[in-house]
Structure formats: C-alpha cells, structure tokens
Structure P
C-alpha cells in the first residue's frame, strides 16, 4: 500500500492566528516584549521594509530566550499548546487533518513556529512528526540562537524531505500540503495536491 504524506503549515493554517508573537509575549511578559520592540527601532524598521522575516525572528528569539531555562520555557510551551488546541484551531482544517489521520495517512506539521510549544501541540493533535524552528540549547539554557534556518519557504521542503528520507518514505509520497502564505509556496508546489488555506475556504492550487 502506498504511503501518503499530508503536510500542514500551522500558523493561520491549522490555527486562526499567528502563534509566535503571543508565545514570546507570554514568556517575556508584555513590558519586556515592548522594550525589545523599541530597543533597536532603526534596525527593526529596516528589516520590516526589507521584509526580512528571518532577521526579525532571530532578533526576537534572542530577546525572548537567551539565558532562559529550557525547563521553564518548555513548561510555558505545554500550557500555551493546550490553549492553542482549545481555542485557536481552525475547524475546517482541523477536520481535514482528522480525515487524513482516519485514512491512515502520515500527517506532519511543517512550520516556522517554535519548538517549545509546537512539539506539545503536535502531540495533542496526534500527528506523526513536527518539523519547526528549533532553538539552540547549551547546558540546559537557550543561547538565543536558532539551530539551522528559520523553517519557512524552501527550508520547509528541505526539512520535510530529510525527515521522509530518514523515515524511509520516498519524496513521491508527499501527496497533500496545506498552507496559507508565501512562506508555504514551495511546500505546496512540492506536493501532488497543494491546498491554499484562505480565510473562508480551502482552495486547491493548480500544479
């Protein structure tokens, strides 16, 4: 029997909103988050104008997590994941994900979201794998750096294909992919059936 892989973006695809900023605000506290926003205004504005999402994320990851205990942040992540699963799930996409699971498909989350909350969220959704943006750890504390690249764009396809190869699943088994933004274009193109998640509907992308 052919293995069928269904890959899902998370933010604004499975969920109704972005998760990264709310999690950072929760772990930092709003005052510290706002201070981070205004501490390097010229550089941040430049990155925004350049649409340099990777640099913006790296800056805030450093501000939010550098020196923080892994145990503390992972505990926050479990609580946050529970809140997301309870209140932020998009019903139609959640139903589609359950359908894939009922069909025996391999369901994988592939997201630029952050590992501390996305792994427990994936566990709650009972998916087969979670591929996401990872945070560097040394001696039980976050360094404030990423491990590898921000998991968006072509990086999503690289991570997914690497995971499939390790699992002994051929690349041709990527049948379905779901995403909502330009960061998912490469992922949708890599699947036989790419599904663009719009605000009110799911639309298959022409190959």
Structure Q
C-alpha cells in the first residue's frame, strides 16, 4: 500500500531543524499559477485554498506530531496509522496534494486506453462516471471528498468520504479526488456545489489519473 501511495502524489517535502530533531512537512507549491485554472477555479479561491487551508493543515500537523512517534514518519504512513486530530490534518494534507496534482490548465480531458476500458466496464461510459461522481459530490452531507478508486478485486468504485476520509484507509487505491469542502468552491459558486464539481471536469488532467491507475 505504501509503495503506490508514494508514487501517486507530489510528496510533501520533509526538512529538519538546525538540531535535526524532528522532521517538518513543508507545503508543496502549486504546479501552475494561481490564476491558471480560471474560470473553473478563480485565482482568489486558489490563494485561499492552497495558502490558507492546505498550508494550515500542514502547519497544524507539524505542531501535533512534534515530540511524538509520528515525527519522522512519511506522510502516508501517518495517514494510515493515526486517528483523531493527527489523522485529520495528515489526511487533509495528503488529500490536497493529490487533488492539486490532478488539475491542469492544459488537461487531457478524457481518459484513454486501459483506464477508459475499465471505466466503461464498471460504469458503462465516461459520461456516466462523471454523472455519478457529480451526483455523489452534490449529495454528500457536510464537507468531504468524493473519490474514484480501485478496490482490491480491481474494480473501479466511487467512494464518498466525509471530512478527511480517504479510500486508501479502506485498502483501496485512490485515482481521482473531488474536494467538496466549502472552502474549495464557495467564493466562486456559493452554495452551487454541483456547478463547482461540473467545472472541475474542465481542468482534471486524465493523463495524471491514467498514470495513477497504471502504477502498481
């Protein structure tokens, strides 16, 4: 499990203090400009989402793991073994890295090859997958994430998780994440969550999702 997780996200950089005591997680910069995903996601939203919310989870995680057995562990190991506040902040850091990494101002807008075959096999069509994921996101009560994941038998499934939930904690391989926390869309779309998710399909890069699916 840890092997594929490490491959599928842009990992948080770990640095040490002058005394080399506890490693610290440092937020990754976005792989594109803050305004690059507009109009699907505005520059203002990206600043708040990345610089305030995501960076806040990383800062809180560093605070929580100081002088604990989690200090020095890779992020994915913390997600898989922690609970409570440590899990919440570690998972939110991981989830956001994964989410930001699948977006692009110049995306491949449809899957192809083996992934498309798997989508057709499990959902009937790519359009049906998008419809079901959008419905799941619109219907999720409260805040959370909607995931496309591969389960242990190798089937593609849609997983709705509240709060910081992640399907890798269920033994699944995450392929695609939809962030449906209000901070991800409220500046641009107010309470129109379905519209926000609909706009995401224009900036999701299916090359990234295909790479995640192909790796063991």
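What follows is calculated from the coordinates using simple rules that are stated; it is not laboratory data. Because the structure is predicted, anything quoted here is derived from the model rather than measured. Cβ atoms are built from the backbone, for glycine too; each structure is taken alone.
With helix-only ellipticity at 222 nm (-39500 (n - 2.57) for each DSSP H run of 4 or more, over all residues; to 500) coming out at -12500, pick the structure among P, Q it was computed from. If you can, show how the numbers build up before the last one.
On the way: P: -15000; Q: -12500.
The correct label is Q.
Looking at structures P, Q, which one was distance in nm of label points 7 Å out along Cα→Cβ at positions 29 and 77 calculated from, given that it came out as 2.3? Kindly include the intermediate steps, with their values, before the conclusion.
Values: P: 2.3; Q: 2.9.
Derived from the structure labelled P.
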